[in-house]
Structure P
Amino acid sequence: MKKIVVMVLFLCVSLLSYGQNQPKVGDKLMVKAPSAQFYNHIAFPQLNILVKRGKTSSYKPVIGNQVVVADVVNDDNNESYVVLKKEDGTKFFGLYTSVKANYEKALQAGELTVVSN
């Protein structure tokens with residue numbers, strides 16, 4: 001009997017923790033500095049593309065920006081991708097209105113953080 005109670009309790013805790021990690025449309029996130037030279041899990045353009053378009057050659061304009069989840073896409077590998085838009089409605093680097101990011105990997109790498117409401 002104790003084993004069944006412990007198992008049910010474990011399943012409930014597992015389901016609750018899984019449900020908290022799923023992104024929802026309207027969630028607020030903050031873009032942090034990349035852990036390497038480039039963003040690996042957020043689809044920002046590479047720096048040479050920005051230079052060719054006459055923009056700054058760094059990611060400083062997007063670091064610290066608050067973004068909103070506009071759409072959530074789940075692929076066949078059970079990975080969640082989110083479409084991010086800036087909270088103030090302006091464009092990223094003056095070029096892109098939205099970018100795509102791998103939600104779980106970007107959070108683990110520290111490229112995104114969840115902003116509490």
Structure Q
Amino acid sequence: MATDEAADWATASCSLPIGEQPLRIAEFDRLFAGSARRSVRVSPTRLDVSLAASAEAAACDLAAREVQCCSFFNFEFTSADSAVVMSIEVPQSRIDVLDELTSRVRTVGGQ
């Protein structure tokens with residue numbers, strides 16, 4: 001998915017200034033491209049992404065900043081062996097956003 005396409009769904013769901021949204025999307029893309037090991041859609045409202053343990057600090061920082069502009073997201077982190085699982089939850093009304101995020105993880109993460 002091209003960044004322009006991602007910006008289309010992000011714009012409707014995010015209070016981050018429009019000019020900063022592509023930069024945030026690129027941050028998620030870099031995180032997923034460099035660290036995502038696998039992803040599992042646990043339920044319609046939850047996605048678990050297994051990341052390299054070395055990415056935990058960057059992922060936590062990015063998640064904290066994302067919640068500031070998109071308060072409907074809930075991120076939780078769980079350590080598992082040499083990985084960290086980033087659980088991403090949204091309310092039922094925001095499943096479309098999680099669908100797009102799932103697609104991005106699988107596309108840029110090579111899954």
Structure R
Amino acid sequence: MKNFVQAGDVITLTAPYAVTSGLGALVGSIFGVACGDVDNGAEGEFQTTGVFDLLKVGSQAWTVGAKIYWDNTNKYCTTVSTSNTLIGVAVAAVGSGAGETTGRVRLNGAF
């Protein structure tokens with residue numbers, strides 16, 4: 001196929017803010033996890049599919065299959081849809097303790 005470019009699981013994007021390797025970023029309507037450190041305004045590789053442990057709101061409990069959204073203001077995952085972008089689903093339950101700030105998310109890869 002002459003017009004195939006790439007699978008799209010990892011794409012090069014210009015970071016809208018500095019992003020540390022393994023953390024999420026929203027570029028327009030594309031959400032990805034930085035494959036390496038990326039400076040604000042620099043191009044970098046972002047993984048758009050797969051399962052990742054990402055920062056979450058500590059006061060929220062997640063159930064398996066819950067829709068997960070990206071809060072681009074606070075730069076973490078949440079179950080609150082209002083003013084946030086759907087990025088995937090929770091694939092592991094996690095509690096609502098103040099110290100429970102990591103959740104396992106399967107990225108949906110869609111925008």
So distance in nm of label points 7 Å out along Cα→Cβ at positions 54 and 78, computed for just one structure, reads 2.5; which one of P, Q, R is that? Q
To test your reading of the models, identify which of P, Q, R gives -8000 for helix-only ellipticity at 222 nm (-39500 (n - 2.57) for each DSSP H run of 4 or more, over all residues; to 500) when calculated. P
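FYI, it's all coordinate maths here, none of it is from the lab. All values reported here derive from a predicted model rather than from experimental measurement. Cβ atoms are built from the backbone, for glycine too; each structure is taken alone.
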